[in-house]
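These are the structures, in structure tokens.
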Structure 1
Amino acid sequence: MMKPGSGMVALVVAWTLASAAPVASAEQEPAAPAITGATPVAWVDGAPILLRDLETSLLRKEGTETLMQLVSRQLESIPWSRLEDDDVLVAMGNWQVPRILLVSELLAEAGPKVRNELVNLSMVRRALERHGIEITGEVLYEELSRQERVFRRKLEEKDLPIVPFASYLEQKEGVDLETYMAEASFRMAAGLHALVLEKAIVAPDAATEEQLLRDHFARYPDRFGDPAAVRLAVIHRPFDDSAPEAGGGGEVAPAVKKQQRRSVERLRADIIAENQLDFARAWRFWGRAYDPGANSGGQVGWVDADGRPSVDGARPLPAAVMDEIFAASEAADLAAGAVFLPVLEHADGLLLVRVLDRREAAYPPFAAVRDAVRRDFIESDIAHWTDQVRQMIRRETEVRFAGSGAEPGWNEIVEARRKAAARYREALGHEFRPGR
């Protein structure tokens, strides 16, 4: 029997389709054949490859990954805190997983670990309240700045180009800065590190602390001031160890180095002669591929004696050539214009360098940056000082686990949830085994 109103819907749809269809005429082309699984998509020696075969191969090769991506996106949007035990998380045909089946498995395997994590988070949250630390925008951005400094120093230690921290997060973690800073773990880390900066005891007395901080200031002056630097535009020309004459093994033969040097010398001469070529144009053709992070014209910003450029993403310069560059900049009259240095050679290749400007070192007195020195001193071994403050938090906080009083203990809780899950298994008529 047709449901009430369904006949009217069917009639309206049929009328709409009929009125939209073109009027047949004697000249009209015959209707195209229906597309089905038996429709060929190719023939090999006359034997057809059917649409159904193509779709099956696609599902076998790409379907699982695509389906997992779709499920993953759905899982990210699940409001976990609002789910009830019988709410179904995943269903495939007659097979389904309600919340209770999944959580009973997880409680037995990972429950103690996650319980301890929640206890630690709660302890930190209470400590922040106790000591008046609010997780404000300023605290969040200070934590972001700390993580950016740590990230940058790690790249510098490995002589890698400086990549913006935001770009790293998007490429490696798949999140933007706004999302990252909104995560509960980031916010809690920001609050904890703010408490560490306030409460860490870096020395047993004020005099010892003062000496420790002064020593740190003397050891890392560039962190608190501006070192001497030159502003450069650079064309990197690495040695080609793949040339037949190179001899293989990554070692470039002297003859190959000499030949490549002559080529770079000719390029420099053409730039000086302005033979339809200037430095910026030469960089676009011969420098950008090797240093795509540099700014237009090969400009890498201010470069210190260690070869670190201020332009994020620009390739560092070998420290071995920086003495030559600084010496040339001191001898030059940069007020009259940029200086184009002779070809510079280092272990991995050749450099064409224009010195655009120079600045002298400028360091503030210790007293002016003492707070920044203390912060940097603590951040340099943040794990140690965080552990010290965590111990303080443990001493201040009372923690009691289930089972220490009259309430049910942990094993009783897990067993009760296991029995509840067993009732669901019996009702569903299938087993649920994650298979970890």
Structure 2
Amino acid sequence: MRLPSVRTSMMAAVLLCLAAWAIGFLADRILSADGSYYLARLADWQGFVLVGWHRSNAQYATQFLPVYGSRLFDLGLEEIKHLYALNVFLPAVVSFALCLAWMRNAPTLLAYPLISFVLLELNSTFIIMGEHHVLALCAWPLLAFCLFPERRWYDWVAFYSLCILSLRLYEAAVVVLAIPFCLCLWNGRTSSIRRKSVLWFAGAVLLAIGIGISLDGIVHPRDVSNYNGFREQTMVALGSPLAQACLAMVLAVLAAQVTGKRRYLVAGVIAVVAILFVAQMTWHRITGGQSFAARTFSVSVLPLLMAAAVLHVRLRIGHAFDRTAAACFAVFIGIACAYSAITEWRWHKLMVRLEQALDARSGRLSLPEIGIGYEEFASTFPLPTMSVIMSGPCVTRMLQLPDDYWVPYDPVRDRILTRYRDYAESVGGPGCPSS
């Protein structure tokens, strides 16, 4: 049987990743971690929720649909939630579309953003609205354009749009943007057309500004404790089954590239199957802590993958990445996506269980009362808001955290989502109007 072409295998892998990413949104993963808090603020304010000036462009990029949708139309909370989920999903579609267009003459290069996607996106769905996702999704098309410059004017428009977006994304940009910055300088220096040199140097200036803003964000962090935790979480993130599977496949690909022997790729696929099968059988799932800690890969693994992609192009390596290798790699991506889909299915089952348990009770409740542990969630502070979002128009039951847990507000006392919800007396509200 003739195997599909390299381009076909890579395209299949991209579609599998996007499908796995979409499953998370269909499972209401948008309510996880800070998502419930962001959704409530977006609905109440009908404006952007900007948390940290150094990351504001990432928030603009993932919130414009619910903001302008709620301003222009009379939307319900459920409709705003769907727009928010769609908006968080869109950057991945745009990123892969640009990578497919700009890497069309080197489809093997798609292996690098695909590995990055599994490690940083699928491995970090507990914080699916995180700004580090936008940084990673912006970095790969930036790199692709710098490696394969396009002459069409609309490609340059897209490139400059990415440069402007990257100005304020995430603190890790200080390392991530350094690679396309250097490539811009090189392309500008070596271009024989003066106009093109000016365009490349202008792109380098924008990227340099983004690096400077990110560096300022590191020097003046929004939350010092969060920054310290960020540096200590790499080993926690490596405990994730998806991270271990990616490491096994990367080693297999490197061995195949160095030796030119494809059997290492087959061995890598077998290792991935073994790791994820054992994880599945032993109930070793991705935890909220591991998912949150996966942000650290944006400082460590992401720049290394980008540097490897540059060497792949400049040194013209990749002789072992033929049809067989591409098919093996697509199988690896498929297995990783299947494991991610199972993780999202478990989250969906948790949401159904939580909603059923809440609907069977009234008043203010704690998670232990309904038989669910706090460790099931990456962050606990949005849980009261999540229970209000999951309620009907009249809120008769609501989660309440212990007194020693930090919460940004009390939904009833601070009148959260009162445009969409009424609070019954059982949760301390004024009561719901009679129907």
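Each reported figure results from applying straightforward, stated rules to the coordinates on display, with no laboratory input. What you are looking at is a predicted structure, and each value in this text was computed from that prediction instead of being measured. Cβ atoms are built from the backbone, for glycine too; each structure is taken alone.
Tabulated data
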quantity: Winner on relative contact order in percent (Cα under 8 Å, 6 or more apart) once structures 1, 2 are ranked, highest first; calculated: 2
quantity: Top of 1, 2 by Kirkwood radius over Cα pairs in Å, largest first; calculated: 1
quantity: For mean count of other Cβ atoms within 10 Å over residues 43-50 computed as 9.2, the structure of 1, 2 it came from; calculated: 1
quantity: Structure from which 3.3 was derived, distance in nm of label points 7 Å out along Cα→Cβ at positions 211 and 251, options 1, 2; calculated: 2
quantity: Entry that produces 31, 21, 13 once semi-axes √(5λ) of the Cα gyration tensor in Å, for residues 99-186 alone is calculated, selected from 1, 2; calculated: 1
quantity: Origin of the derived value 2.0 (distance in nm of label points 7 Å out along Cα→Cβ at positions 35 and 131; candidates 1, 2); calculated: 2
quantity: For Cα Rg over 2.2 N^0.38 Å, for residues 363-410 alone computed as 2.07, the structure of 1, 2 it came from; calculated: 1
quantity: Identity of the structure behind -20000 (criterion: helix-only ellipticity at 222 nm (-39500 (n - 2.57) for each DSSP H run of 4 or more, over all residues; to 500), calculated), options 1, 2; calculated: 2
quantity: Which entry (1, 2) yields the derived value 2.0 for distance in nm of label points 7 Å out along Cα→Cβ at positions 83 and 179; calculated: 1
